[in-house]
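I've put the structures underneath this note.
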Structure 1
Amino acid sequence: MNFIIILGIIIPLVILIIYGLYLYLKNMVQEKFDYAIEQIGEQNIVLKTKSCNFFGQKSKGLSQIRGNGILILTGDGLFFELFVPSRYWFIPLEKMKDVGTPTRFLQKTNTKPLLQINFTNEEGEDDAMAFYIKELDQWSTQIVYMIDCFKEKGKNKEKYQKGYDKE
């Protein structure tokens, strides 16, 4: 009898704690997303998602931990903020070389293709980062379009900020 009473107290308490943690994390993600959009400026954003899984940066090696974050594409480049630990990266458009869609990156695999950005890092070396995002085709097509426009037209942001499907 006492066991049933204890379970009747513990189970709802555990459910309440899990739900509270879920609400806290959901709120944290939204706050970081809203803050990044505010800092960047909505008018400068080409694409954005608050549901992105980071697979690492090639030059940092295999010991990196995957993590969730926000990904924002602007006319100037690609911004990613990792939630835990709190870190961010920016890849300028002029440093981007091309886009790949592998299912494996840094010996981490995924059943679905990843968005791999190949770029020249701050040390002038070839580098890459990979992300899992649901809207892969939209992101990869837009980034390839922007890279091509940048190479072809230089810094003519007005053309590629409008997007490949808005010409």
Structure 2
Amino acid sequence: MSRKKQANLNQTRNVKEKQDLKLPEDIVFEIKGCFNQYNGENRGGLNRHETKSILTNFGFHGLTSREIDEQLARDFEVDYGKQLFTLNELMEIIKKKWFNFGGRVTECEDIYKIFDKKNKGTIGSNDIKAVFHQYLDFTISDQDIMEFINEVGEEGGTISYEDFATKMGYQ
């Protein structure tokens, strides 16, 4: 097979792979819930303000309203005058952000930072216990925490960012 044909075949595969990418089911569920909350009157879509409110929870956090508008126009080809967004359009924007513009990586880094509060570059059992104690209504045993660390992490009872990202499905 010629190099040109091989390059075209590879390009076709890459496009197909990108089209087949799907958001995790928990994120899809959350997006649908947010959409339905705003779209209670079943207007067929959300206005621009409501859409931007949802986007701040799915990869557009820390941006001003104007910065979101600029990013939508630049990266997602959304016209500044567009005022109504359907669920499918919202999902496509979030999907592109997640896979093409670092949304997945940013989320993983943010979650890792919750555990690695001291920015050590590793998570240990005390870090996990502190976060679980803060966020869960039930107790996780030390044995369960150590089993998780040993399954995911490196020898020595710690979890690196790379191991965390791999185990949690971000890489």
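We did not get these values from a lab; they are worked out from the coordinates using the rules stated. Here the structure is a predicted model, which is why all the values come from computation and not from measurement. Cβ atoms are built from the backbone, for glycine too; each structure is taken alone.
Tell me which structure, out of 1, 2, gives 40 once percent of Cα pairs over 25 Å apart is calculated. Value 40 for percent of Cα pairs over 25 Å apart corresponds to 1 out of 1, 2. Once distance in nm of label points 7 Å out along Cα→Cβ at positions 67 and 115 is computed for every structure in 1, 2, the highest value turns out to be that of 2. In this comparison of 1, 2, the computed figure -13000 for helix-only ellipticity at 222 nm (-39500 (n - 2.57) for each DSSP H run of 4 or more, over all residues; to 500) is attributed to 1. For structures 1, 2, calculate FRET efficiency 1/(1 + (r/R0)^6) of positions 51 and 139 (r between Cβ atoms, R0 = 41 Å, to 0.05) and state which one comes out highest. When FRET efficiency 1/(1 + (r/R0)^6) of positions 51 and 139 (r between Cβ atoms, R0 = 41 Å, to 0.05) is calculated for 1, 2, structure 1 comes out on top. In terms of distance in nm of label points 7 Å out along Cα→Cβ at positions 59 and 75, which of structures 1, 2 is highest? Once distance in nm of label points 7 Å out along Cα→Cβ at positions 59 and 75 is worked out for each structure, 1 has the highest. Thinking of 1, 2, which structure, once distance in nm of label points 7 Å out along Cα→Cβ at positions 99 and 147 is computed, gives back 3.5? Source structure: 2.
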